[in-house]
1. Output the label of whichever structure in P, Q has the greatest value of FRET efficiency 1/(1 + (r/R0)^6) of positions 40 and 184 (r between Cβ atoms, R0 = 30 Å, to 0.05).
2. Tell me which of P, Q gives 0.70 when you compute FRET efficiency 1/(1 + (r/R0)^6) of positions 112 and 192 (r between Cβ atoms, R0 = 35 Å, to 0.05).
3. Using FRET efficiency 1/(1 + (r/R0)^6) of positions 80 and 128 (r between Cβ atoms, R0 = 41 Å, to 0.05), single out the structure from P, Q with the greatest value.
4. For relative contact order in percent (Cα under 8 Å, 6 or more apart), the calculated result is 22, so let me know which of P, Q that is.
5. For which of the structures P, Q does the calculation of percent of Cα pairs over 29 Å apart return 29?
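FYI, it's all coordinate maths here, none of it is from the lab. Keep in mind that this is a model prediction, so the values were computed, not measured. Cβ atoms are built from the backbone, for glycine too; each structure is taken alone.
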Structure P
């Protein structure tokens, strides 16, 4: 099955839209193949502000209306507790809210951007999607992450080379309760690293300190700009370490 065939068979749909590579291409494809599509962006403390801005920009450029669904994910006990099944509780709560918003607008089909490179298995988040009958056209059509980047570039989407980005909750060690203050610290530190020109990194909480994970080809730059890097992160953390494992 191709995306053209999928959207021919499904002419109206709601899309869980994150502003990332996969859902951005799915948004474009739905519009391109004539689907009456509405994008739904779920806004929580787990999503950084730049993702919201990217989602707004992409929806405007493609010409698809975007509905913002505000959700207090920290009020979901299983998500805030940050156990090994956090992703299940989070996705279950968020997609329940997305379904509610979509149905109120007359939609009976909810899509997400899971692709054929994603290991579905019994991952907690995937289980939540199955339970809530969320369809993943990219996966159904066999499109891998590489395929999607190539097609996104051809379509002129600015997201085609956007680095993969996991939600801010993944920066908090499993088993440590997630607080808004810690999420704010991590987001502030990552914004500071972006401003210094670093890319595709993670700032992970390590007690009161931070453990920075960088691609190997950015280590030399980090060493050369050590003083700047420390100054940028000191407002957020008492100590900063560089993880020597490559991202």
Structure Q
């Protein structure tokens, strides 16, 4: 092994592969214009119990996030917000609570993409199964109609308890945005991408003022299960995103 290889290994942060995946998700969120300036936050559990997790630093633009700059946090550490490099308090309130109460939520992506947020602003924020993409979320998303202000710890705990059912993978946060969970970064990011695409189709269909062609329960449920069982679609999607960044923005790995 060369000296340069040894040096690289010595300087590699813990959970490097997970850091690279999460950094990739941040960069692609910018490319898809689903970011919100220096707001919003993504996290990824790295311990078996889900309570230790990676998350973006306070108010760093997603386009500048690199693998090494992600914070390592402990959901059970009450002194987290006293540290000099403390995360955004709403990020800690929301993600800390979810990783504390929902061990099945390994990756948690929260943002305010345009069409998902328009959906969250409607009196009825459910996403009906009007096409294949929206059918993917049939009986797999929940609407939070109890928005109580910024997601500090009490509000974060309230939101976390709405995700107790492992079948629920998306929460439309009424008057707020969207939150997506997954087993891995690729799983969650694929879900975020398609939820925003489905919300765009639905909102634009509403613009026409014409009657919607809603799938019957049996077809929507079967389609959702077929997509859930489709082999490696999220893995292959995310591998392509990483490959593009490797060519065009390789600093995300640093």
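1. By FRET efficiency 1/(1 + (r/R0)^6) of positions 40 and 184 (r between Cβ atoms, R0 = 30 Å, to 0.05), the leading structure of P, Q is Q.
2. Answer for the origin of the read-out: P.
3. When FRET efficiency 1/(1 + (r/R0)^6) of positions 80 and 128 (r between Cβ atoms, R0 = 41 Å, to 0.05) is computed for each of P, Q, structure P gives the biggest number.
4. Q
5. It traces back to Q.
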